[in-house]
Structure I
Amino acid sequence: MDIETLTQKFQAYSGLFLVFFITVHLAGIIFAGINPDSFEIYASTLHSSIFLPFFEIILTTLFVIHIFLTFKKVLKNRLSGNKATLRTRRNDYIGVLASKIQPFTGVILASFLIIHLLQLRFNRPDDNLELISLKNKLEAFHILVLYSLASISLSFHMVQGIESGHRSLGILSRSNSLNIRYISRLISIFFGLSYLIMTFYLRFNS
């Protein structure tokens, strides 16, 4: 297996792990909306765990590597003038749009992640005050806009990433490409819309 193929597979697997992470994270946010008191207990227990720093190191490493590999791939495609993928998907307007704006959605998601961590991790609220702290942050209009843009960007980024990941792993074929495309769109819309709804729910729910 050559380096290029290995790099593509690692990018795909790291993306798959990140999808798992945002699934768990979304479940936690929904849980916070359903039962805030139990969520605060869960959050306090999680942040006091001795295993959390190790998990955060692994997660951060995967984030950085995934971002680097994605940026490298996008830059390579731009410099080489590779538009073959866009031509084969010329009738797939959502896919073409997601591919074109991938660098921008990546920047928005990376910016959101940094700000989110500065707000709730490196400036960790006291126990039982995490949701209140988040709601206070969302009072600022520009923060609400950033969280909303990040939710929308997540949808487009996943539209591009899921299909690209299947292609890199050699799973995508003519016989299953449409099924993978439709399923990936449903998953992408579900995650983006769920995060967007929960952002406004936590912001305006007293």
Structure II
Amino acid sequence: MRIVMLSLLVAFCAGVVTATAADNVPPEGFTALFNGQDFTGWQASRGRPESDEARAKWQENWKVVDGVIKFDGKGPDLWTSQKYSDFVLLVDWRLPQPGDSGIYVRGQSKSQMNIWCNPLGSGEVWGYRTDQNQSEEVRQACTPSKKADRPVGEWNTFKITMKGDRLTVELNGEVVIQNAQLPNVPAEGEIALQRHGDPVEFRNIFLQDLAAK
């Protein structure tokens, strides 16, 4: 019996190690925007060079711990160093406590997929949904069709697809935004992890470049 229990324990531990090792390893056809170790490819200064001193400053608030990006809510937005046009973006995110954050695409906060504790649910495109200058059709399309968030403290997964000015968002396998038009969205731009004054965590940030196909 002791040998059997030991074998089961070894098998269980091996499974845990395998699961952990898979984090931040991109699926086929995708590249990792976060390497699981440091902030290579990310910066707080959007679209311009950043000094070592500036990088050290924002990394007082943004940290990598055990393959997870942990943000304490007190620093700036975090932008990719590169710009992207058409893509599929996979992002795991978690709110350790009730809060607010989001993902910016095409280099602007207006085209933001909200991460928040709200009856509407995450994935909502705040900048377009609340813009009274947009048509009712545009605003409605930027409102989630359902709330697919998992409870606070659990991991969630976005699948964000940008093609031209059209956006589709899946949250935990559920389509919450489908082919929404984002009028006048830039043709390309950086991707950002939003600061909104609340702690948030990210991992498994993968991108498939549709423009290269």
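Bear in mind these aren't lab numbers, they're just calculated from the coordinates by the rules spelled out. Just so it is clear, the model here is predicted, and its values are computed rather than measured. Cβ atoms are built from the backbone, for glycine too; each structure is taken alone.
A few notes on this one:
- Comparison of I, II by FRET efficiency 1/(1 + (r/R0)^6) of positions 121 and 193 (r between Cβ atoms, R0 = 25 Å, to 0.05) - largest value held by: II
- Winner on volume of the Cα convex hull per residue in Å³ once structures I, II are ranked, highest first: II
- Computed -5000 for helix-only ellipticity at 222 nm (-39500 (n - 2.57) for each DSSP H run of 4 or more, over all residues; to 500) - originating structure among I, II: II
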